[in-house]
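S.K.: Read through the structures below before going on.
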Structure P
Amino acid sequence: MIDRTKLQRGAASGRAGYSLVEMIVTVAVIGVMTGIMIQVFSNVKEGASEVIATEVMETVNLGVKKFAQGNFKIETPADADEATDEATVLGLLQTRDNTVPGTPFVDPRWNPVASSSNEDYRIQWAGEIFVLLTPGTEGSGIKVDFQARDYNQ
């Protein structure tokens, strides 16, 4: 037979809790893993921002292509220093024309703002299509707003 009192005494006499060294090592490992994950998250966020900005540019360029198929090729000269050319082209793409199927070619609720800050992602009119200006690039264009505050409900 097994004496249960000896088993219970043996378990109770064992050590309870963790030593200070074990706690410090655990906290250090968690700290290193957190530092690595913050860096990875930062890289993922930056990559996602560029993908979203590229999608916005491609959507507007698709509107330019569809507009040209139904109307005429847009030949507004590009001005890298001001966003007036972007506003002109965007106005054409957002106009509803009952005689042309598929209009408007860009959502008319989209009301973006111009930006010349080289900290923003911007799309800039290049004469025939829109191009993406990434942070660090000089020039003005339509600011890509990642919080969608530029849409009217």
Structure Q
Amino acid sequence: MKVVVDTNVFVSAVFFGGIPGRLLGMWRDGTLELLLTAEILAEYEDVVHRLRGRYPGVDPDPIIHLVVRRGTFVQPAPMAERVCTDPDDDKFIAAALGGAAETVVSGDIHLKAVSGYRQIQVMSPAQFVKRYGSEPAAGTDPAKGGPAEP
């Protein structure tokens, strides 16, 4: 299953695990395909590196490198008109359209408001995991919902 994950969900997965961490576990285990564009990756990197100082116990570099190597880069679909009330969120819809993904995982109200646009469902991490990830992904720490400790 192809999905686009918004930045807040990605950052939550990297720094806190929990349900967003289960999404990354599903991707790592091959249950889903993470679609991204150069613009989305740049936003991931920017936010993760800005937060690095607040959470010195977390090294985001390995997951960023993994995303670069194993994520599926797509060409965003041209957007003739703005879809979201926050134009910064249109990049996630454009990536989903460009990569033929049916789902964007986000808790953002602007993205959730456009769920159904051109058959793209916008689901919260909890909704997505409930529907597609009933069992913790192999290699995750069920107590935290994120990747298992090495």
Structure R
Amino acid sequence: MNTQASTDAARFVERFDAGWRRGREGFFEHFLPLADEDVLLTQPLMPSVRGHAAFCDFFAPLFAAMPDLHGEVRDWRPTGDGVEIELAIHGTLAGAAVELVSHDRIVLHDGRMLERHARLNPLPLLGAAMRHPRTGLPLLMAIGVARRSASSFARIRG
């Protein structure tokens, strides 16, 4: 990787970290300029989405369920076409503390995010959502877990 690409990657990670540290307040205003208009997002349990509107729809349910959600970059390294970032995400869902650690593979072009492929264990979030259904059910519905579970249950009962 050339020096300029490494510098661009470091600059992106600083901005990525700053956006997650600020949490809900200004999250979308901060991240949308960092993301290509056709950005692709993938994450366990959620369908892949593309574009700025989908970016907002992707994260809005998390902030609705956990208004104090924020994150911090723990580690990162440049790759041939972007960065890999270890991100610790913290928040509370109905008073229950939730921590997720995401390993994000981000493809960059001209300093902007073209793709974000997150690898994380969603069980801490799912467990908290199931223990607190009043807050958790809307989140599960938004990410499609409840719909998939309900349709699977209907097929089994069929």
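Read the figures in this text as sums done on the coordinates, not as results from a lab. The shown structure was predicted, so the numbers you read here are calculated from the model rather than taken from an experiment. Cβ atoms are built from the backbone, for glycine too; each structure is taken alone.
S.K.: With FRET efficiency 1/(1 + (r/R0)^6) of positions 38 and 86 (r between Cβ atoms, R0 = 25 Å, to 0.05) derived from the coordinates and found to be 0.45, which of P, Q, R does the value describe?
M.R.: Details: P: 0.10; Q: 0.80; R: 0.45.
Going label by label, the one that fits is R.
S.K.: Using Cα extents along the principal axes in Å as the calculated read-out, with 46, 33, 27 as its value, let me know the right label among P, Q, R. Show your work: numbers first, answer last.
M.R.: Details: P: 97, 36, 24; Q: 46, 33, 27; R: 58, 34, 24.
This figure was derived from Q.
S.K.: Taking distance in nm of label points 7 Å out along Cα→Cβ at positions 22 and 70 from the coordinates of each of P, Q, R, which one would give 1.9? Working shown, then result.
M.R.: Working: P: 7.0; Q: 1.9; R: 1.3.
Answer for the origin of the read-out: Q.
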